[in-house]
Structure I
Amino acid sequence: MRLHYNWGVREAESKRSRARRARPVNRDSFIQEWPEAGLAVFHSPADPKPSIRVENGRVVELDGRPESEFDLLDRFIARHAIDAEVAPEAMALKSRALARMMVDICIPRELVVHIASGLTPARLVEVVSHLNVLEMMMALAKLRARRTPSNQAHVTNRKEHPALLAADAAEAVERGFSELETTVGISRYAPFNALAILIGSQTGRGTALTQCAVEESLGLRLAWLGLTSYAETLSVYGTELAFRDGDDSPWSKAFLASAYASRGIKVRFTSGSGSEALMGHSEGKSMLYLEARCLMAIKGAGSQGVQNGSISCIALPESLPGGVRGVLAENLLAAMLDLELASGNDAMASHSEIRKSAKLMLQFLPGADYVFSGYSVMPREDNLFGGGNFDGEDLDDYNVLQRDMQADGGLRPITEEELLGVRRRAAEAVQAVFAELDLPPITDEEVEAAVTARASGDMPDRDVVADLAAADRFLKERRNVLDVIRALARRGFRDIAEKILAVQKLRISGDHLQTAAMVLPGPRVVSAVNDPNDYRGPGTGYQLCPAREAEINAIPQALDPRTIGTGAAAGPALQEYGPARASSDPNDIVIAVGPAFGSALRETILGLPHDEVARALIQGVAEEGLRPRLVKIYSTSDCGFIGHAGARLSGSGVAVGIQSKGTAVIHRKDLPPLDNLELFPQAPNLTLESYRVIGRNAAKYAKGEPVLPVPVTIDNMARLKYIVKTTILHLRETEQVDPDKGPQEAGYE
């Protein structure tokens, strides 16, 4: 008897089952539904049926509940989130018909959004429940507010080191992130963390909005001082008890949002399925129904947008049937309600790389205003938000996904030179500001470490007590963004100072407060006002322009195929001595090489010099007492035909054939060209010792002795690593084919 994790008791199990049980996905938690505890994603018996009654322009019944029984969320939604003029006609439409309108490319976004403004929470859930994942993705592509997708980054580190924060922020913006969010392990660090990413966000190409996720009054204070330019930690909940237990009321959240907006700070609320169940206040309702209430409260509060997609609760809906579909559904509800969508993907969702990537695709492919509401640009151990679903070490993967699918995920590849340059500039800028404002000094050693650091463990320790005291003094003395701008200008960082000032000027115009606004270099504001999503099917909506397509395609690790196989020659050239003749000597073993061997190409795909490979083959034949003979075949580049041509010239009738890239065969003249005695197709796994044994086996076949096949390592990943190089090297070989030139005797001097 053995207890299996989540699999119950089994008296026996196969070895394959045991191997599968050890897979990362089985470290995730999975449970069956329990609606009474709020552990159901789409439906619960306690969910109300959709209904509305409007009298004299006032909603007096909402989803089966009369006005006299409204809780605080019902009251707020009825008064501020539902268009009472639209509601009767919108609610009269069949849910399935509305679902089809969302997918129909002939129905404009504006009409769907207009109808959604009159729907109740229960009807919104009923509508999206008719859609499968593919249909939801199609709907999201049409319904997101802004045409151009973008991305947001998390920038934190465990040491809260300002030089590393600034360097990471600068790199993030250079990579294309248009928003940066930091947080703190120790709340008193907040002003310095906000200051560091502010400076980094305006270094290099960058212009980005920044925020510091801290307690709301402190967050508002940092914004008023100009150290941050947006906020998104205004959390809302879908039941009255969760709201009161969590964060006041919808009215207090609306007041806080107006406090930010009145100072020119962009505001985005936070919600996400599972939070009410986690807090024990789900009222037995489904996660999606409660999220619909949250989103309507957010709209009623006047927020331009939301980060949702379960956020930090993601493992809870993912433990249930349909959890990932439910997360996509809540993203879609936000878009229906004309809210800017930062679609989650920030918190760790699974142990399984396959499962994490599959979840990401639901937002990555249709696009979102912000595909991540925080992509961790640091290694996971430095993410103070609890570990990112994707992190800095996945950036190459992400860029390749964009390139593979020609999909815009908001990022751009950069070269190592660009990376180091902006990191150094940002670290030196924050060093200069600390010096100018008489803050604890950042040493040259710290700057150098920040430029190349992988994580905060690579950074020198700072005097935490001195830093915290200085941060307290910074706030007490009411230092603000103007002090930072002056300090940068005085210390030779005028370019960064001017960019920070330009973002501050936006607080006066308010352009970046429009729905789904992002700030691009210039600064240039792009939002749902001047960049509305106009997707209506193929050829419409957001399209990669040639410049953006070229940027996505230009990953640094992509080689120019024209240069492969054209590098400096390795080893001496193969000499030719004239036409090769057929031999009658039974001790004769031909080693037939391809037309580029030792000439146009000088090494195998693994980098083994051709002269050493030839000598290893010769040595193997000679060890068996037979006579090896090198012959160069010009008529073909096919390994089987090279070997067969050699066998027809061999006195013994046995030959080794080898392509220039290293693929080899042992052939005999009475066999068809594409048959053979032994084939060695995985050239990357062949060593000089392998070639020696191949030569020895060829001689044994010629003598008629028993032969033990050459042991060859099987590498299932070799194709992934070498297929491009294989293709190019074979092209180089084929270019040397000369059908009119006969076999040539050859050798190395």
Structure II
Amino acid sequence: MINVIRSPATHLKEVPTLKRPLTVLKGIGPKRAQLLGRRGLHTLIDLLFFLPIRYEDRRRISPISETRHDVPALVRGMVISGGEERAFPGRRGLFRIIIQDETAPLELLWFNYRKAHLDGYTTKGQTLTAYGRIRLNRGKRQIIHPDITLVGDAREQVFLGYFPVYPAIKGISGQVLRSLISQTLAQGQEANMEILPEETIRRLGLPRLGEALGNVHFPPDGVSIDLLNQFKTKEHRRLTFDHFFYVMINIVMRKMFSRERTGPVVSVPKDLEDRLLNYFPFSLTRDQLRTIREIAGDLAIGRSMNRLLQGDVGCGKTVVAAVTSHMVIHNNWQVAIMVPTQVLAQQHFAYFSSLPRSMGFRPVILTGRLKWSDRLKRYEKIRNGEYNLIIGTQALIQEGLSFARLGLVVIDEQHRFGVRQRSLLDKKGENPHLLVMTATPIPRTLAMTVFADLDISVIKEYPKGHRPVETFLADATQKRKVFNTLYQRLSKGEQGMVICPVIEGSEEEDLKNVVEMHERLTKLFEPRFRVGLIHGRLSTDQKDRVMEEFRGGRIDLLVGTTVIEVGVHAPGATMMVIEHPERFGLSQLHQLRGRVGRGSRRGLCVLMVSEDSSHESLSRVKVLADSNDGFEIAERDLEMRGQGELMGTRQAGAGELDLGAVFREPELLTAAKEEAQCILESDPKLALPENHRLRKLISTRSIFPTD
């Protein structure tokens, strides 16, 4: 078995100063420690690697009259009036403070607030500094939920300059979090945190780890705000390299070790392609047949297959997985199919159960929802070989599960699983064949680095009858027409989706926007149509339930964020509206629109661009309207990443690659791979599973924290 190195921050966690609990910090009691713990923050090292997700430029105070609509601004003015304003009974109130400088007045508004806190800022004549996004409302300038401080207050020094914004932690304000990180950095300076060889640091022109962490949390004057928000400063590059290196050395080690692995020998029927005409009510595409031949060649030679299957949305990857599974099961081996969510597991189970009995499948499903008694019964039948196709989530890698003869592992949506999950499934059999599938289009040159331990097959041809999703750009003046079209589609029995962006660093604000959008559309469409809501604050079971109801047609219109799962097949969904598409990466937008038009009716995707979108942003989003080729879009996305739009991709955990970072720093990924190869090729014995020297080397590597 391949011994995957785990816990990349192990070395730093063993530094006495850094492994202390957060309660050693001033201002952390049991209650706050519990709140931080829910975010996975328990020790000082955890807090050091809890990184900003965007930065605000608060260096220049703008005259109020020069501020522009929907553009963030830092302003300063004298308090004219302030206080709480109660609305009608049963309606929530608001808190309003009006300030004015030499040029114009400005309203500061709060709808969710602590009155006792804001009362301290309402004294007439005192001067406030405020930061937020300006909006024009009937000729009045306003900021909703601004960040404010009194001029001369001790907090003002922290308030100004480059301002880091972190993922929201319920019950912990951004001000408190920044104070805690400042304390942690001060204590970390006493510890030796460097973990890369000096030669590597010098050759790649990277800063030392302690310097990188300090400047990422509190950027010095003179650095570019654009580079900060693109995570391309030299300090961000250092942390990205550490992450890349940890993953790449595991991947390179897997590749070296797998060269010698013998795998199950699978004999392939000579008339396989003729049989497929009986198994499926359609003809396979040339790309599907070519890929099946490549896989058949891998299965027959007696060495473990390690193959990545890349294919755009709707190109028929699942059919290839079914044929591959049939070949393995035909030789009396078992197949395990691992997917990231319970909804996808149910979807795959329904698909494989619908295939002809002559293909030989005896499927079973394993998910976290199963009662323990039911799970044990299924474990026993899997162990006895009564089930030969096992479909599930991470329940497949639990210790209690063993197989009779595991010959093939299929992992769907590869970007959701890391090297560790692949290794744990390896251990369930004697070097089973591995097929990983992804609909995330990655340019081939980049894929050869990201998946260096895998052979790559690509499906680009669509099945006959496939119709690409029509994609159009629209602005606020066309919103009524867009939602009228949506209403008409729902009236015909079709389903729709409205996607709002989760803008990194403004999660609280954006979540309210999603909820408010749901409230507005509920008033507009119900009771005739049922409107559902999905976002990242729901539990896994809640999200799965909403998606299952949508897939089953019990929800007509789904409003949510990008937590809508890649790969979920809802045949009735034909229209999608995406608000602020400029906030997302092109590949992510392409994945989102792939959720509609998967049935017999053609899909429609409307990209609602902002009024103040730049020419560059509009040109970038227009790529979606001009092309339905995911690989072409990925190439364009890679070329255009320098424009600084938010990418909307989550950070990766241990053993995973953040595709946003991969697209952002492809050269750094290549450097990490070359460094890993250099280390392993200089001493091949390091790749042996029992070698503890490599374990120690890798365990000192730091990475970005789990999102």
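Summary table
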read-out: Comparison of I, II - label where mean count of other Cβ atoms within 10 Å over residues 336-343 is highest; value: I
read-out: Per mean count of other Cβ atoms within 10 Å over residues 304-311, the highest-valued of structures I, II; value: I
read-out: Of the structures I, II, the one that 0.50 was derived from, the read-out being FRET efficiency 1/(1 + (r/R0)^6) of positions 280 and 408 (r between Cβ atoms, R0 = 41 Å, to 0.05); value: I
read-out: Parent structure of the calculated result 33.2, 110, given that Rg and Dmax of the Cα atoms in Å is the read-out and I, II the choices; value: I
read-out: Parent structure of the calculated result 2.4, given that distance in nm of label points 7 Å out along Cα→Cβ at positions 32 and 64 is the read-out and I, II the choices; value: I
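Laboratory data are not the source of any read-out in this text; all were calculated from the coordinates shown. All of these numbers come straight from a predicted model, not from anything done at the bench. Cβ atoms are built from the backbone, for glycine too; each structure is taken alone.
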